[in-house]
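Got some structures for you, see below.
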Structure I
């Protein structure tokens with residue numbers, strides 16, 4: 001059974017899917033008062049503004065963190081400008097909505113941030129699963 005948790009401040013709900021998390025620490029570094037991995041619950045959603053939380057969640061490289069707005073529909077998530085970021089000794093991050101076409105022709109739409117493996121050791125190719133740390137990938 002996959003572990004999924006939701007944290008809401010009334011305006012926004014943050015969803016955490018444990019299985020997807022590669023423990024990059026980007027959330028913790030960006031909003032340490034909200035994302036506190038040594039504490040339970042580890043997300044203290046009332047310690048940040050809705051805007052700051054959304055901005056941080058959209059930087060999650062694995063997609064383990066996502067969000068949805070409570071109440072009326074909000075198109076902010078769909079309007080993220082696509083950009084590519086290279087993490088030192090880590091994955092290639094693609095921010096925004098993209099279509100991934102597999103070698104077998106299958107397609108998958110990814111939104112927010114997607115982490116692609118650069119080390120070649122991921123067990124979830126083409127996506128990063130955090131193995132680059134175990135194999136001490138440099139790049």
Structure II
């Protein structure tokens with residue numbers, strides 16, 4: 001089972017929910033705290049399912065993998081160190097388009113989302129090869 005966890009900025013920090021697990025939600029001051037809290041929510045739900053005799057569902061939940069999703073607005077708020085225009089150039093995306101996508105004024109297509117994800121992974125890989133003197 002793969003759980004798609006959607007992380008969002010809230011007025012008090014961050015919150016998270018999964019469309020394929022209605023009712024299982026959590027919140028925290030930062031993204032790491034939300035991720036930890038969601039692990040606890042999953043564990044409590046698995047315990048509840050086990051108590052109800054739904055051992056198969058409980059085991060699936062305990063063994064589930066969680067994939068974290070951020071919308072671009074939340075990404076750029078959390079990682080405010082990125083200059084959108086310069087990152088857009090690196091990602092080979094029109095800077096104006098990236099600003100519109102990150103503000104929510106334009107909907108992010110699956111193709112653009114993949115392009116951004118792959119570009120950020122490429123950047124991480126490039127940065128990982130360096131040490132500093």
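Just so it is clear, none of the values below were taken in a lab; they were calculated from the coordinates. Computed from a predicted model, the values in this text were never measured in an experiment. Cβ atoms are built from the backbone, for glycine too; each structure is taken alone.
One of I, II was used to compute distance in nm of label points 7 Å out along Cα→Cβ at positions 65 and 121, and the result was 1.1. Which label is that?
Among I, II, the structure yielding 1.1 for distance in nm of label points 7 Å out along Cα→Cβ at positions 65 and 121 is II.
Given structures I, II, which gives the highest value for mean count of other Cβ atoms within 10 Å over residues 9-16?
Going through I, II one by one, mean count of other Cβ atoms within 10 Å over residues 9-16 is largest in I.
If you rank structures I, II by FRET efficiency 1/(1 + (r/R0)^6) of positions 33 and 105 (r between Cβ atoms, R0 = 25 Å, to 0.05), which sits at the top with the largest value?
For this comparison of FRET efficiency 1/(1 + (r/R0)^6) of positions 33 and 105 (r between Cβ atoms, R0 = 25 Å, to 0.05), the top structure is II.
Could you figure out which one of I, II the value 11.9 for mean count of other Cβ atoms within 10 Å over residues 49-56 was computed from?
II
Given a value of 25, 19, 13 for semi-axes √(5λ) of the Cα gyration tensor in Å, calculated from one of I, II, which structure does it belong to?
This value belongs to structure I.
Match the computed value -17000 of helix-only ellipticity at 222 nm (-39500 (n - 2.57) for each DSSP H run of 4 or more, over all residues; to 500) to one of the structures I, II, and report its label.
Among I, II, the structure yielding -17000 for helix-only ellipticity at 222 nm (-39500 (n - 2.57) for each DSSP H run of 4 or more, over all residues; to 500) is II.
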